[in-house]
Structure P
Amino acid sequence: MYPHQTERLDGVLEAFGVDALVATSPADVAYLTGFWSLSHAVFDAEILAVYSKAGTALVIPTI
């Protein structure tokens, strides 16, 4: 993730008074993690990303 993305996301966390963001769309997951996967289309699997000031986590279910 680029520094400007981190600054923007940290601003969103602060503006809304939340500790983390959860991305659910493939485009948002790719934005947060840099990881683009076709498994959501091929296997109908949901991939999530969680962003907080402590770091970013990618959540991939077992296929």
Structure Q
Amino acid sequence: MDWTNQIVIVTGGGGGMGQAAARRFAAAGARTFVFGRTVASLQETAAASPLITPVACDVADPAS
């Protein structure tokens, strides 16, 4: 499936299934934003593709 010119948001993108999903979407051409609490793991995910943008935050905390 071609995801070119689509935007994808992945929570928990720093590891496990979230990381795998982010990498797959980016490989399919999607501009992918990964959200999570740990900057280092988000940067590791983002290193897989220039289409992945890491965003460090806690989605359960409105102040984050």
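What follows draws every value from the coordinates through simple rules; no lab data is involved. Quick caveat, the model's predicted, so the values are computed rather than measured. Cβ atoms are built from the backbone, for glycine too; each structure is taken alone.
The greatest value of mean count of other Cβ atoms within 10 Å over residues 8-15 among structures P, Q is that of Q. For the structures shown (P, Q), mean projected area of the Cα convex hull in nm² is largest in P.
Can you tell which of P, Q yields -11500 when helix-only ellipticity at 222 nm (-39500 (n - 2.57) for each DSSP H run of 4 or more, over all residues; to 500) is derived from it? Here the read-out was taken from P.
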